[in-house]
Structure P
Amino acid sequence: MLKKTAFYDMHVQNKGKIVPFAGFEMPVQFKGVIDEIKRVRSTVGVFDVSHMGEFIVTGDRRKEFVDFITTNSVMSLADHQVQYSNFLYENGGIVDDLLVYNLKDKIMLVVNASNCDKDFDWVMKNKWDDVKVENISDRISQLAVQGPSAERVIKKLTDYPLDTMPFYYSAETKVCGIDMVISRTGYTGEDGFELYFYNENGKKMWEEIFKAGEEFNIEPIGLAARDTLRLEMKYMLYGNDISQDTTPLEAGTGWAVKMEKGDFIGRDALIKQKEAGLTRKLVCFEMLEKAIPRHGYEIFVNDKKVGNVTSGNFSPSTDKYIGLGYVDAPFNKLGQDIFIDIRGKKKAVIVKSPFYKNGTHK
């Protein structure tokens, strides 16, 4: 049985095309993918991301515990700061990527929908006796309000001084009189906020946000547009760009790995990989011919296979066909010509990330 979020009826009313995704019935698109991408890049759009997972960690040693099970430095987090991180297996492979919220008396871990059960089992397997971990995913709704006008929309609904909230910080406050966690985060490259609240408040929040955003032509945005928006920023998609068979060092997210902080799960494997030198890395490439590079397509230099595409699509924001893929050394440097096997070899070139460089996030 597929689950429905608190906004399912709203998606149907807005003529959303509903598809199965990560155990939920979710809208893949509304007006059309390109229009939705342009809406987020120009004014503001709303994503239902209630399928994401939320775990709450409590106890006096919660920070030390989450520091041990993630790659980034939790001990360095300020109050209400948010952090991108990874769970790793002992061999350095990625269990999942996630956000860590350092809230007032707890830590909230936000994980990918398709990995929610697996992640919770992994966290519980490694849990310390003096901390408590609770999976509250089924009780929590999450909306992402993204775009250059996002702050002006949410400002109408809360007394919290949003203009003082830096990128990757959060607050436990009221929006529309409803208690929630709100953070200046998102997966689009635009300014925006993610709001976490209990399911029973879903209908009210949806209606109030759309009323506040009417003057900015606010629209609901589906999963397909979200996927292209994140690709344009070289943000990772678990199962495509990262997996148990890749490490953060290969994926280019070594900035979220703090070796110097001390022991964490997977640290020894990453140290060995770093010392030995990377044999491949995730690169951005632009097609020099009109063709969409799909997940799994092979990458060549001359007649030698050097890698595989992990994500690819047409990018309306740059008007180019773009992709990500793992490419073997020494063929993964900027400016390297590569060929993607798309019904015959099509030429591409490795470029600097991100593809879209005009995002408004603060």
Structure Q
Amino acid sequence: MQTRSATKILLIEDDEDDYILLQKVLTKIPTGHYTLLWERSYASGLTAMLTSEHDICMLDYRLGAHTGIELLKTARNKGYNRPIILLTGANEGDIDILALQAGADDYIAKEQLQGELLHRIIRYAIERKKTEHEREILISQQIAAQELENKRNEFIGMVVHELKTPITSLKGYAQLLYKRCIRTGDEQTAQFASRMDTQITKLTALVDDFLDVTRLAEGKLQFVEDYFPFDTLINESVQEIQFINERQTIQQEGATNQTIWGDRARIGQVITNLLTNAMKYAPGTEQILVKVASDAHSVTLYVQDFGPGIPKNLQSKIFDPFYRIERNQQGSAPGLGLGLHIAAEIIKRQEGRIWVESEEGEGATFCFTLPIDREHRH
């Protein structure tokens, strides 16, 4: 049979007779199990309140040159958050109201120190304070989360609107400069203009990610759906990424031979993200493996890299917005940690599933599966 732990009461009382009385009352309570800790003065009581382990504090209103209300206020101002019951005398007027206003959880006159009444007051004070703490924690967490979300969305909206127009202008000027340099035969400047255009394209992609995240949060990300051949989309995506990155070879295996229903452009965005991530996070490897499979109801894509892999404790976080795995020994890969979150949301809204399989040191395989024909499935 499990022994019930005792409720520890810190008593701050300068009268030993009252301490002995309280001890006797607590001992006679059949439904309670109490341990009484005793401090005699304002100073030692305050120290015990702030440093000792106990469940509830009972303090006398009269403590020599001080009052229990003074001690109560001082303790609360120093962050004391356990329940407090004030002990009052028979003729001390409105002390009960003042005690509650100062932060006491309850009060009891010494002449009313009867077992069951005291037991109820102690139990209720502890339970109320526990409920208060839980509610305060929940509210603070909700407020903090909402404030963070509001600030993030405000920041994203500001970035998108402030950067979109000048970036578009810069891209146009870079392309115009490139064409003029080609016509005049200035190959070196044309090369610089081409590199500028490439970097602006990367910046545009980052801004587009911000825009997608904003639309996802507001439920405004649009999908244009139709039937399309899944294998063709994969081949096009692989060829596009392979064209701009010759350091690694993308090897393809398998075919689904399936026409699926969905947003071709958005699903292509997911495939591109997985391919670029595989190259970005495994830069020292020579190969990326892309495999596909299908059954009567779904198609599945696997993008496997042979890089450092992802620790098990981080795998549940990588689809969170703004989350990035830092690899100090290799430097941080560029990006804002939005791509996988956007990819996961797209697959989710296409009624599919996305996940990662990885062992640290043995690479990572990102996978998603999509239903073949949602249009006629429901």
Structure R
Amino acid sequence: MLQLPLHVSTLVPNPHYLLLAMAVVVGTLSLIIAFMLIYLLWKNQQGRKQKEWQQQLAVALQRAIYFETPENSPPVIPLTFRTIRLLKKPAFRQLMIDELLQAKKAFTGTAADNLVTLFHQLRLDELSLQKLRSRKWHLKARGIQELAVMHQQQHTKRIYRLTNAHHELVRMEAQSAIVQLHGFEGLRFLDIVDHPISEWQQIKLLRLLSRTPGALPENTDRWLSSPNDSVVIFALKLVAEHQQQLLHGQVATCLDHPHPLVRLQAVRCLKDIYTDDTSAVLEKAYDAQTLACKLAILETLGHIGSENNCIFLSQQLVHPDNSLKLAAARALVKTGGKGLQCLQEYPQAYMYPLNEIIQQAKTEHTV
């Protein structure tokens, strides 16, 4: 009979250890199941509480939207006792702010004014001001947005200080808020801002101003000489957007600006506010410009130029850069008449690559 070596018997697990391991596993699974049950119960309770809060808020907002201010008495929007009691909870107050903001964006006129009245009546601006005092940038930005949407102009000074904040998103929200609260007059932050105004922020500000009645301040020209290049670029966009032809001279001086993007925006601005002198100004500034600026000048001359520019445009056909040749050919075609004649009678008009460039310019014009 074969006998196993004695040392093999030592590999058989001890039954006590097996029972202990099983107890640990069962205990761990029990704890996990208990935790999951407790979490699901808590989640269910939170869901019921959230639904109850939403119902209370719906009633409060409905009363505010349809509220009619009685004569000879301050507007006080009535609230249920339940809502007043819930407002003692910070989470409910924040939910109230969020709902008011969403409703305010959806309504105008008396309904929107009533929502602002309710926001002020409940002193919810104090919660927004707490966010402004926070060291966390996302809370600052959120507080600024809340005060702006709810038109809390009494806090303009606090917001204005943040238009030049170090954090970009805080700075952007503050600048947008000032424009929302004060329209074109809110642009005074351009006097103090020394951080760059991003391209996206400029688009956002222009969109906000397009919905705002009013006109540019009389001293807009001071922004055209700002040490902040992005302010100059934004000012040029404002001048073009609002057709400020009286500032043509100041815009023309920007063609000598050291920053090429400012010069490029100045060319685009002159295209929108051109006068009889614009073509001559652009021709004079042409040689000192970058390739992008030269292309923009040639494009502009195609829109505002006349037969008087034909000689200048024809001179650009000898440039070694084919993109400039094409831009000059396009401009000559657009001027029509004498311009097209100059292009066709040009000595190298039938030589490659100018023959193909001229043909492309003509084809684009007829399409």
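Computed from the coordinates by the stated procedures, all read-outs in this text should not be read as laboratory data. Computed from a predicted model, the values in this text were never measured in an experiment. Cβ atoms are built from the backbone, for glycine too; each structure is taken alone.
Thinking of P, Q, R, which structure, once distance in nm of label points 7 Å out along Cα→Cβ at positions 14 and 342 is computed, gives back 7.0? Traced to structure Q.
Of the structures labelled P, Q, R, one was used to calculate relative contact order in percent (Cα under 8 Å, 6 or more apart), giving 7. Name it. Value 7 for relative contact order in percent (Cα under 8 Å, 6 or more apart) corresponds to R out of P, Q, R.
Work out the source of -5500 here, i.e. which of P, Q, R gives that when helix-only ellipticity at 222 nm (-39500 (n - 2.57) for each DSSP H run of 4 or more, over all residues; to 500) is computed. Don't skip to the answer; put the middle values down first.
Details: P: -5500; Q: -17000; R: -20000.
The value was obtained from structure P.
If you line up P, Q, R by distance in nm of label points 7 Å out along Cα→Cβ at positions 190 and 222, the top spot, with the largest value, goes to Q.
Comparing Rg/Rh (Cα atoms, Kirkwood Rh), for residues 198-253 alone across structures P, Q, R, which is largest?
On the way: P: 1.18; Q: 1.07; R: 0.94.
Max of Rg/Rh (Cα atoms, Kirkwood Rh), for residues 198-253 alone: P.
Which structure, out of P, Q, R, was Cα extents along the principal axes in Å derived from, given a value of 102, 53, 42? Display every interim value, and only then the final one.
Numbers: P: 62, 49, 42; Q: 102, 53, 42; R: 109, 102, 40.
Source structure for this number: Q.
Name the one structure among P, Q, R that distance in nm of label points 7 Å out along Cα→Cβ at positions 286 and 310 of 2.7 was derived from. Comparing all candidates, it corresponds to Q.
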